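Have a look at these structures, which come just after this line.
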Structure I
Amino acid sequence: MQRELIDLFYSWGYELVIPPLIEYLESLTTGVGTDLELRTFKLTDQLTGRLMGVRADITPQVARIAAHRIKRKGILRLCYMGNVLHTLPQYLGGTRNPIQMGAEIYGHGGVESDLEILRLTVEALDRIGIKQVHLDLGHVGIFRDLVVQAGLSSEQEYLLFDALQRRSHDEIKWILQNNNVKARLLHMFLALVNLNGEKEVIIEAERVLAGSGVEQALVTLKKVAVLAEKYLPSLPIHFDLGELRGYRYHTGLVFAAYILGRGQAIAQGGRYDDIGQVFGRAQPATGFSMDLKELITLYEASNFRHKIYAPWSEDVNFEREVARLRQQGEQVIYGLPGAINNSQELSCDRELVLQAGQWQVIEMRKLGRG
């Protein structure tokens, strides 16, 4: 799966970077808020006595590489893959050691790069056999702008954010009334609870949030929706203006990919402009990530069966055919003599057999095996 996805990213022009697993703590947590720091395992460097951390998210590392190490003008596309470690699972029953894989675009702030990331996410899932994906789209800038207008403190903002994620209408109203927020803004915050559904939600949001200063965020959502219909016409898209996934990290469009019967997102991402500011080079950025450990549980078993079983032979022509198949990109597995060689367990769907004096690749089912 890793090979398939890295090859896909490469075909789109993304360059692979491999950040270190362990770094000094300040390098891992600078500019990313307290959430990531709480998720980071900490240890002491016996050489210097300084605190170090095991990365809990690769994206900030890649952003630092883009700002510090690859000082390229113009647009930069990077991808990555590696283990991360969390102090606590992100949801009940989740792993604390995901294999995070993702792709990022730096240096472009338009909806076209948002669309590219959306398309790459969908194609990546399709490449590994995960079909019938649907997307949830939101924009954290709407809530963020309303909070600024309401004059809420960081603590009040956090309480309101938590209440909105739980869709607690009464709690949202209580928080805002206790902080003397104007009735007009209170109405807008409460509207976010129900502003979810098909693209008609954006039209309703334009009406309810008129004059609030969030018009540009709504324009972005509309543009992305139009482009998605053009480039991903069969992809179901759901809008949710109350969904603030990655709120403390993202700055604009956010999205998550789901499949039927699974409550957790299988891929997620969004825009996080100016991420490089703390590293001395502010630039717009957008990207996505996914956990290969979760995806492997959804991977169709049939997707593994693309290998050729080659029972051992010392025939020179046999070796020539094996070499030719491997050069074509095929996986050819020797059946070693004197060992138990179960071609099904080896995930082989074809076998190299000698027929009429010629070595030929025959499907297992035609041979009556598997």
Structure II
Amino acid sequence: MTDLAAAAHLLTDHGLPVDLLTCHPRLPLAAGITTDEEADRSHVRVWDCSGGRLRELASFDVAVFTGGWGDHWLPPAAWHPHEPLLTVADEGVLRRWSPDGPAEPLPAPASCEALAHSPDGRALWASTIDGDGTSAVLDPATGAAAPARWWDTGVGVHPSGELVATLVSEQGATFCVFARPGGPDGAMRQLRRALVLDVDGYGTPLFSPDGRYLALRGNAYVETLDVFAFPSLRRVLHTDLALDEEWPRRNLAFGPQPGALWIGTPRGTLLELDVETGDAVEHRGPTDAPVTALTATADGHLLLAREDGSLTLLTAAPASAVDAPDPHADAAAFLAATEDVPADGELEEHLLPADDAADDADPARRQVRIRAERTFAEARD
């Protein structure tokens, strides 16, 4: 069990819960977004989380994002992979914040629902609701846009920086598609090897810091959790988090310990889950306010938001570097076992979905799932 300690704690001045947390991948910076339905605005805040503290650096408002069915979503946001630069969609523009002040905004694609920087920072990828089967690739310097293959929801970057994972969603099934950067105009080069998920409504794919695991939250109908080993794409865990209650969708974070996945619960607790064994430990905090968002900072600490408008930085022991896997070797092995999707033709016709049916028949895998299901059942009681 990991020992957690609260290093810093604050309350948002408006008292509304932070619904989305995103940390810079390399710098001690974090951003949170709160939606104020009455004001029809979303509040964006940026914090410095260095030295075990939380210090607000900036705050600004953007328009609430409206989905295709007229429902309100959180506006998409993305950190630059190297620079202290945050980009947030605000209707027709992409607002950009840096410590030196607001940067020149870029024109936003219409109905932009997701944003991500390429791992090298040279391209800004945008997914739109009405993309007609295409997404957009933006030049961060000029805002010039070019079309690219469709993706949606979000982009998870493998720690090697050599490939990413994203989703191509359909109501009946969703593909988790892998891609390498460096395509035409900076677009993703989608790869043939993929995962097939049930129905739609999943969250952004999340790689562990060592690149050994990929976690997915969803879906539109059931609160599920799936974890896959990488590069094998073997499913190591599948469980239902809840059957009759709503769990926060942005409630996953990999901590510094290998194989430890942290999960925020509606009871205000944190579950520390060993994805290989299915064993979990429940950590209780000073309040039982439900968790609304969870993420990990660049140095492996946990940043936790609750329904009461509080934000807590939790420190955890760092992982040992002994026998640490090489994410570059894993990425190279994955890339060597697949190939690019051809530029023309339907994506689905070229994908080679991974088959983890053998894992379903593995007694050890079944035991992992049984232990995980018992853990979440206890957390619900």
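Key figures for this structure:
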| item | result |
| --- | --- |
| When distance in nm of label points 7 Å out along Cα→Cβ at positions 17 and 57 is computed for each of I, II, the largest belongs to | II |
| For distance in nm of label points 7 Å out along Cα→Cβ at positions 241 and 345 computed as 3.7, the structure of I, II it came from | II |
| If mean count of other Cβ atoms within 10 Å over residues 81-88 is computed and equals 16.4, the structure in I, II | I |
| Entry that produces -2500 once helix-only ellipticity at 222 nm (-39500 (n - 2.57) for each DSSP H run of 4 or more, over all residues; to 500) is calculated, selected from I, II | II |
| Distance in nm of label points 7 Å out along Cα→Cβ at positions 129 and 313 - highest-scoring structure of I, II | II |
| Mean projected area of the Cα convex hull in nm² - highest-scoring structure of I, II | I |
| Mean count of other Cβ atoms within 10 Å over residues 89-96 - highest-scoring structure of I, II | II |
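Laboratory data are not the source of any read-out in this text; all were calculated from the coordinates shown. The structure presented is a predicted model; accordingly, all values stated were derived computationally and were not measured. Cβ atoms are built from the backbone, for glycine too; each structure is taken alone.
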